[in-house]
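Below you'll find the structures, each written out as structure tokens.
What follows is calculated from the coordinates using simple rules that are stated; it is not laboratory data. Being a predicted model, the structure only gives us computed values, none of them experimental. Cβ atoms are built from the backbone, for glycine too; each structure is taken alone.
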Structure I
Amino acid sequence: MKRTLGAFFATCGILFGTIAQAGCPAGQEAFTSCQIEGRSTEVFLCFDDAVATYHYGPIGETPDLTISETIAQVDYEPWNGLGTAISETITFYNGEFSYEVGDGFERPFSEEEMELGPRRFGWIDVAQNGQSLSRLECIPDTVGYGFGGGIHDVKVAEGFDWDDNSKTWVGNVAAQTPALYPDPNGGCLVGPEFMLGGVGMADRVATLHKLGSPEASGVVLPDGREIDRVTADGLDIDVLDGLVVRMTSINPMWDMPSGLRVGLTRGEVIAILGDVPGGASPDVGDFNIPVCTEAPRDFANWEAMISFGPDKRVESIQFVSISP
């Protein structure tokens, strides 16, 4: 029976791959394809060693929408090895919109099920800012999907490993010494880690002259003091009484001493930290990490907030002084 089912899966890979090949440019392989129920449209995903591309539009015609991502960046989630079905998803992002394409087939567990042939399925989930707007179902008989190899093997060849806990891919980013210092509350960051591109919390405003001059932010504290702000290439630096009290980065160029930066996957952040901070779930939306209590008194009210976007990558890094 095992040998027979193995032959079945091999046949599925060949059959589905042949079906999906239609529509891919020369030099690219097919990941999947299908026609959409209730619409005269189709989707097909193609890839090579460098990029993966999403195509959607009228059947057999020029696609209405084409989105490409590098293999390193593409949000591909392989089968987790559980359940009765084998399925994988790949999500493409276009501004605030995302297009998750998933497909697979039910595994046969008997000779009778095998004789019925593969039961295929697939879908497109369209979302805006991570919130689902619509789900388009594939016509089962049109689903082309070959399990095994494909984008998974290309990512592995580029040096990425799949982390099933965080549901993200991890490159070679781990620091020699974990950035997260263990403490009874689930970990903290030492004071010197609160820097972005060499700019640190509590730095004097005079040291920021190369980045620009402070301007009024419009944020007024209850005691009447107004926070000034320096803005430079995706980095906002808030200044109060001549000292940096808050920083927010949305640009990968502003990295922390440990290498934490915008654009890393959730799994890569955990690899650099050495653990999930605060005992949080590995797939939580934000990590909040306080400064270590053994730091000097001036540091005692700092906190780092690492926020992840719908693509499970760092969207922003913010340092705040809880009570300036």
Structure II
Amino acid sequence: MKKWSDFWKYIWNFIRGIPRVLNYKLFKKVPPYDRLGKRKNITFEFSDDYIKQKLENGEPFAMIRFGGSELSALNNYEKIRLRFKRKYKKSVKYAMKNNAGFFPADDEQLDFYGQYMTKELINTDTLAISGLHMENYFYEKYTPLAAIIQNWALDPLLGSWTPLLKGKKVLVISPFAEDIEAQYKKRLLLFPNDEEILPEFELTTIKAVQSIGNSKDPRYETWFEALDAMKIEILTKDFDIALVGAGAYGSPLCLYIKSLGKQALQTGGATQLLFGIIGKRWEDRDYVKTKINEHWIRPSERPSGYENVEEGCYW
């Protein structure tokens, strides 16, 4: 009976999502991100204040988001589980490897990913939404206890929560770890008109496994091996708060960090902005463009095939 219930819930959410999908594909109209199902008025101001309150109370949490590629993979997994489909679409496999860094992106491993993530997501206490197709279905089924905020509020240059990092032990997980450490040494030069954006704190980094584009890490045969290796490295670090920008590794790492009694924010690609590292995605966005100066840099490492990752958006 439960599977039949999921079946009809899936169909209902799919039908409800058709107008927003058509509006985006035909007219490039961005879906609303201030509502999710029956939940409305999820404002940026509320979201920003919520993050600050959670940081201030010191309790463990995992604030995560559904990446577009990852949600497409979970959606495909759910379609197979409910017998709408028999296998994974080529576009899903490509996006999971190219954009999110999941490997090998074959049916067996993607099934493992779906099984793993749908079990882990129940531990989510905050979900940052961005208006993705079927987002409401996965929220209601797999993260029903989570608070909802806007994804934009996790951007460290849009939100006003970064001053609360002052005096903390901050772990940053990113493939650009070396650049982040170098940039932090000149933090006073990065935001001279508002030094509170990047306050003084004890910085620790972990270099996230880089597996997007055509890049491969010979140390690992699967994404799960790479994920476990990063979890082990996290255990060696002393920190209070983690900022995580690591593709498909991001959500499970945040959930793992919460299990250790720490705070974790999936700041995603925007993590690099906090340290004065620009990428094509943000070049024309006013909230970033007005802050760029001669001390900002581009990522020094470029993996093979980086130009095909959303047109080289991080570089």
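The table that follows gives values for the structure above.
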{"item": "Mean projected area of the Cα convex hull in nm² derived as 21.1 - corresponding label from I, II", "result": "I"}
{"item": "For 1.4 (distance in nm of label points 7 Å out along Cα→Cβ at positions 163 and 283, calculated) the corresponding structure among I, II", "result": "I"}
{"item": "Which of I, II leads on relative contact order in percent (Cα under 8 Å, 6 or more apart), largest value", "result": "II"}
{"item": "Origin of the value -3500, where helix-only ellipticity at 222 nm (-39500 (n - 2.57) for each DSSP H run of 4 or more, over all residues; to 500) was derived from one of I, II", "result": "I"}
{"item": "Given 2.5 for distance in nm of label points 7 Å out along Cα→Cβ at positions 227 and 243, calculated: source structure among I, II", "result": "II"}
